[in-house]
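Okay, got some structures for you below.
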Structure 1
Amino acid sequence: MERLAALSVDLDEIGCYAAIHGLPPPSGDAARAIYRRAVPRFERLFDALGVPATFFVIGTDVDDENAHALRRLHAAGHELANHSLSHFYDLTRRDRATQDHEVREGGRRIEEATGAKVVGFRAPGYTITDSLFEVIEGAGYRYDSSVFPCPAYYGAKTAAIGAYALRARLGRGRASRSVVDDARVLSAPADPYRVGRPYWKRGSGLLELPIGVTRGARLPYIGTSVALSGPTGADLLTRQMLGRPLVSLELHGIDLSDADEDGLQALRAHQPDLRKTAAEKEAALRAAVSRLARAGYRFVTLAEAAQAFG
């Protein structure tokens, strides 16, 4: 089978990062830095590289200004997918009616604003359950891309949430709104599979396109690890992905944000990827894409990957 590579970008606005770190929500221009500053950088980068991408959109962000940007992405050949209506980090702990509303209304807003058919879903914080899978499949989606079987990421996330909770109890800050998944997700397949019950086992359910992890040690192959590694490190990480039938590189808008240019200095102390400039991070992403291209991978949207593996 032909080897495929897919780049995806979660368009979490800056307020989502404030929530992770227990910080008050930003105001002014900085609050819209992802759509106003990072999205145009991604557009230029993907155009220069000649690759399509999948952008995961939060439904409540689809106002008139952002809808214009989304229509532009769609016209350029990129896929628009659903990242829920409200990006509740604890979506898996909400009742079934809320989950259903978050999935269906998030997709509806994207389709209404852009005319683009939405066929893919990604859960906030990569956190998913059997119940949420049932909701996604019931809403008619073709694929999900939320499962992240990465021990290093799971450990770091659990430790960070615990540290923020301790600070909150001591009156030194707010608790993080992020939550952790079931640890058994770490045993899930790292390549595309149809989910069973429980979802970390193979079955005959919805097609899952997992978040990228390297072969062997299952290190995180996501925007943060690639961008912070620099061009040489990004190339090394990408070499460890070669051989997978689908290399999925999941990015966030903040992976091409710039603390100084975008007015995000207050977040830099909490968000490691803001300690590098947008230009430095772009160089690392270019190195990763270049390695995949030289290895013969063909770049597709996640919807196209779902069609190939479905």
Structure 2
Amino acid sequence: MAEFMLSAEPTHSRWNRALEPRLRVAPGDTVQLECLDSSGAQVHPAMTVADFLNIDRGRIHALTGPIFVESSEPGDVLQIDVLEVAHQGWGWSSVITGLGFLKERFAEPYLFHWRLEGAETRSLAPAVVPLRPFCGVMGVARGEDGVFRTRPPGIFGGNMDVRELCAGATLYLPVLNRGALFSAGDAHAAQGDGEVCINGIECPAHVTLRFQLHKKRPLPGPIVESSTSPPRDAGSDAWIVVESSPDVIAAARAATSRMIDLLADRWGFDEVHAYLLCSVAMHLRLSQVVNEPMFTVSAAIPKQVLPARKLF
């Protein structure tokens, strides 16, 4: 079990399975990644909104990777254990004309700087915002040839903005290419469900991940085993199925259906009983509503509802 370090640069802001891997690891290995903020270090704590409007938006997400995981092949499952996500003391959020959930109401550009103090920030007084850093983008290379913007998420993971992917969580992704070609970035020190203004608290971060591989275990899309680390909330300690679609209702239905399949396959429920359980115990959430044309829905069942078990 080896440990590696991977610097942020050169980052990439497109999914492209032809990209050369920056690092090769074996299952069981741990990697410490340096992740720039989502602007690719273009935003800094003293920046004005006028300067912010001139950044190169083609560099948004600025991902660290790709990482080649030895012996991984299409049809396998890549397990990513999130060991640590550490912010670097500052972050930013913005309003961008034409983007966000309420883009008609909030059309004027705005930039806000956050000072991050340990596990909280008091920058937006009188609010005290707890910090729970995670990577908004964690994904493997897409399964088709071509160059694709990183904004839309998909079965490969990507820009899911699932806030439960903090330290202590585990992400399961289908492998779509030889080596998986995993990348991460777009760290958020905190984010609400929906990420409604277009940003969480965007920040640079040091991220430590451990990779595991499950051979010949097809997976139709991302699954999260969420964290038990503090601060605990309704999303802690749960099994979470993640679905993205241009139609938010279609995403919600797909997430619910996949949860029923998961309960039937792993816990032995009759499908109709799994359906009933989802109706009385599952939390259906909008993880992000701003990465148009794709919306992301998370279906979560608390672990306390089910007998303990490993997913693979």
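Rule-based calculations on the coordinates, nothing more; no lab input. Because the structure is a prediction, the values reported are computed rather than measured. Cβ atoms are built from the backbone, for glycine too; each structure is taken alone.
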Subject >> Ranking 1, 2 by mean count of other Cβ atoms within 10 Å over residues 31-38, the structure that comes out highest >> reply: 2
Subject >> For semi-axes √(5λ) of the Cα gyration tensor in Å computed as 25, 23, 21, the structure of 1, 2 it came from >> reply: 1
Original post:
Ranked by distance in nm of label points 7 Å out along Cα→Cβ at positions 111 and 159, which of 1, 2 sits at the highest value?
Top reply: 1
Original post:
Who wins on mean count of other Cβ atoms within 10 Å over residues 143-150 among 1, 2, i.e. which is largest?
Top reply: 1
Original post:
helix-only ellipticity at 222 nm (-39500 (n - 2.57) for each DSSP H run of 4 or more, over all residues; to 500) was computed and gave -12000; which structure, 1, 2, did it come from?
Top reply: 1
